[in-house]
Structure P
Amino acid sequence: MSKIIMEFEKGGVFEVCLYEDVAPKTCKAFMEKLPYEADALQARFAGEEFFYKMPLEVGAENQKHPVAGSIAYNADRNWQAICIYYGPKIKAANPFNLIGELKGDLKELQKIGERIWKEGKETVKIKAAD
């Protein structure tokens, strides 16, 4: 299993556990982009979610509805984003490619999500662990 670290500009570091067994194409495309840096933006229209653009050019795979801590890929050609869900109020209209989950304190993740919602975009860095 690949070990990945996701670090937020204003604080917060999480280990990412990828679901390589059930979403191998999406996870492989994700890993090939690393290291990666992007602006995380609030997606409050979908509930307690933030996202960052990351074009992976893969189709539907392991499509599920997310829960807090889930990492999903929106494969819509016009969107192509990694979506991170941080609270119980999730309103994702469609299932996305569920590719993994964040390991760590979900209360801290919720604070980060609220911070992005209230303070605006925040840089997130994703890299393979050393």
Structure Q
Amino acid sequence: MLYNFKHDKERILQRFKEATTLEDSNYKERWNSGDIKLLIAHPASAGHGLNLQQGGHIIVWFGLTWSLELYQQANARIYRQGQNHTTIIHHIMTDNTIDQRVYKALQNKELTQEELMKAIKARIAKHK
């Protein structure tokens, strides 16, 4: 489960006593061996260099980040080579809240990034 604000982390830990954080010892090994049911992390802490695909296949965004890079990188900790299950990404959102605006902004940023990459690839192919 990914959170954006410290107070969200506190709320999650209060509700889910069994939750493990990235500060806990040996969390990577315990997660990837299936010993941890719920791992919570901030996307900036879980965004790069972690291989967590063996321990689960469900991502829950408790609070979204405005950063497309952090969003994509955090999702890529689970949705990556070596994942043996379909990855499911849930977003907890309430109607008429900032969460919906953030999610829409992330979608727009991702679309813009994809279109830019297509244009660059087309230009490179044209000049080969």
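The numbers here are math on the coordinates, done by the rules we state, and not lab data. Source: prediction; values computed, not measured. Cβ atoms are built from the backbone, for glycine too; each structure is taken alone.
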Among P, Q, which structure scores highest (criterion: relative contact order in percent (Cα under 8 Å, 6 or more apart)):
P
Consider the structures P, Q: one of them gives -0.60, -1.01 for log10 I(q)/I(0) by the Debye sum over Cα atoms at q = 0.13, 0.18 Å⁻¹ as calculated from the coordinates. Say which.
Q
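For mean count of other Cβ atoms within 10 Å over residues 72-79, find whichever of P, Q sits highest and give me its label.
On the way: P: 16.2; Q: 19.4.
Structure Q gives the largest value of mean count of other Cβ atoms within 10 Å over residues 72-79 among P, Q.
Which structure, out of P, Q, was helix-only ellipticity at 222 nm (-39500 (n - 2.57) for each DSSP H run of 4 or more, over all residues; to 500) calculated from, if the result is -5500?
That value comes from structure P.
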